[in-house]
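Nothing in this text is a laboratory measurement; each read-out follows from the coordinates by a stated rule. The model shown is predicted, which means the values in this text are computed figures rather than measured ones. Cβ atoms are built from the backbone, for glycine too; each structure is taken alone.
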Structure I
Amino acid sequence: MNTLLRKAAIEYLKTNARSSTHAATAGGHGGGFKLWKKMTFFVAFPAVGLGMLNAYLAHQEHAHAERPEFKPYDFLRIRSKRFPWGDGQKSLFHNPHVNALPSGYEH
């Protein structure tokens, strides 16, 4: 009985291995390549383009907004140690129009 089950299991594994390897070959995917190619060109690329357009228009809308008034709060812009570049007050990605120094905005 044990050998009969073992032979049945081996035969089952052989048949499944053959069918799964056949599905992974070039002709066994049933046209899935064409579907994904069409989805890439007609869904993915337009979605990325619309996202880029949305980001650009949102940036243009807020590009000319006034910066907020500087308030010298003690807990903001704490410099316990100088930055290792430049004058030591500006962060690595410092933007003088948006980021204030501890003493105020640059002019």
Structure II
Amino acid sequence: MNFMQAIQSCLTQYATFTGRAPRSEFWWFFLFQILVVIVSSLLGEMVYSVVVLLLLLPALAVGTRRLHDVGRSGWWQLLMLTGIGYLVLLFWWVQPSAAQANSFGEAPAA
């Protein structure tokens, strides 16, 4: 999946918390978020706030789908609230896709 496909996939699945997301989709969208947030911060505080709010839901959705792809529940994203839990999530997000169907009933990612 390339950069544009990943952005399109994440934005069309804006609030889809089911299914799986390959590493490429997750990390390309992560890069897109960083770039958009940096640019929006240069445009003003109000623009920055709106952009962060608009990207929050698709970021959570793709994070959940990525965790499903490695056999974890999306609820593990609550670890981000602890600060140090972000390192655990980062470890799971960089893992290769699980080859078998996981406990969420999704088929393996292609």
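When distance in nm of label points 7 Å out along Cα→Cβ at positions 10 and 90 is calculated, the result is 7.6; to which of the structures I, II does this value belong? Walk me through the intermediate numbers first.
Values: I: 7.6; II: 1.7.
For distance in nm of label points 7 Å out along Cα→Cβ at positions 10 and 90, the value 7.6 is produced by structure I.
Where does the value 16 come from, among I, II, when relative contact order in percent (Cα under 8 Å, 6 or more apart) is the thing being computed?
Details: I: 16; II: 29.
Computed on structure I.
Suppose helix-only ellipticity at 222 nm (-39500 (n - 2.57) for each DSSP H run of 4 or more, over all residues; to 500) works out to -19500; of I, II, which structure was it derived from? Show your work: numbers first, answer last.
Values: I: -15000; II: -19500.
Of the structures listed, the value fits II.
Determine which structure produced the value 14.4 for Kirkwood radius over Cα pairs in Å, calculated from the coordinates; the candidates are I, II.
Answer by label: II.
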